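Just so you know, all these numbers are worked out from the coordinates, no wet-lab data involved. Predicted model only: the values in this text are computed from it and were never measured. Cβ atoms are built from the backbone, for glycine too; each structure is taken alone.
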Structure 1
Amino acid sequence: MAIQVGEKVPSATFMTIGANGPAPVTTDDLFKGKTVALFALPGAFTPTCSAKHLPGFKEHAADFRAKGVDTIACVSVNDMFVMKAWGESQGVGDDVLMLADGNGDFTRAVGLEMDARQFGMGARSQRYSMLVVDGVAKEINVEQGGEFKVSSADYMLAQL
């Protein structure tokens, strides 16, 4: 069962690479006392993710901050090295926190895993966005059937 609006986000640990190298980021680190615009996608460097999803959140980072969002976070079932390289290639800088859910633990915990074996990609995340306020899901926007509408930065900005 997928996480529902009003539920606490389950505990998990992501990985990222910062100035001091690899570092864990727990859901408590990410969400406690903060408003977070989190978006998840099937894979780094994939077409829609690279052409629309990540760039939309990068482009609107100042708009999110102006509406009270403390952190914009991108999650994918990729390793931290891939997420770092993708963030660099997209020029996200400090605007978007690139989080690796390498084993898919967070993705499974929120119930938004998808089977992408038919594409040779294994278990991945569905495409979605989630507004999290102090650890509680306030908005959840899950795409259906390969679409890219409700998980976009524009859609989430309209919800704020």
Structure 2
Amino acid sequence: MWGVNDVFLRTKVNLWGNDGGKTAFALIPYVKLPTAPLGIGNGAVEEGVIAPLSISLPQGFTLLFNSEVDLLKNSADNGRHTNFVNLVTVSHELVKDVTLYVEGWSDYNNDPVHKTTQYSFDLAVAWLVRRDLQLDAGIDFGLNSSTPKVQVFAGISQRF
């Protein structure tokens, strides 16, 4: 099945290191609006918060730790459960405004009917088209049986 996904509305609150410094930390609360057809989405409004910590490394590399806590709809009823996502990313600008990302990702979904833990190794590239517009694409490789073997993605981000 393929189609348009749900819409995620997010905002970023920089706690320190906004666009400068050796470290940066932020909180990114979000809400998911159910715009996807059933089978792609679950028809529920869901929310969470993401907490990225970025550290500048030598030679132009960046290390990112990203933790996320979500409040999701249960698969069997209208109750809610927690979901925890963690990732570690190393990135480096290949050429001006084009950055390569290498990432390890995990997700623990605490759904009362079907608890799952997923792991993946991911590669991505991002192109900063202009100061406030970025295009990205990548591929995720599942590392356990609960994780899809391969996923390809593309995205667009606009800062307002």
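Here are a few things to note about the model shown:
- For helix-only ellipticity at 222 nm (-39500 (n - 2.57) for each DSSP H run of 4 or more, over all residues; to 500) computed as 0, the structure of 1, 2 it came from: 2
- Of structures 1, 2, the largest value of FRET efficiency 1/(1 + (r/R0)^6) of positions 18 and 34 (r between Cβ atoms, R0 = 25 Å, to 0.05) belongs to 1.
- Looking at distance in nm of label points 7 Å out along Cα→Cβ at positions 58 and 106 over structures 1, 2, structure 2 comes out largest.
- Among 1, 2, structure where distance in nm of label points 7 Å out along Cα→Cβ at positions 10 and 66 as derived comes to 0.6: 2
- Identity of the structure behind 61 (criterion: percent of Cα pairs over 11 Å apart, for residues 74-113 alone, calculated), options 1, 2: 1
- Comparing relative contact order in percent (Cα under 8 Å, 6 or more apart) across structures 1, 2, the highest figure comes from 1.
- Structure (1, 2) behind the derived value 0.05 of FRET efficiency 1/(1 + (r/R0)^6) of positions 130 and 146 (r between Cβ atoms, R0 = 25 Å, to 0.05): 2
- Structure (1, 2) behind the derived value 30, 20, 18 of Cα extents along the principal axes in Å, for residues 42-89 alone: 1
- Structure (1, 2) behind the derived value 8.4 of mean projected area of the Cα convex hull in nm²: 1
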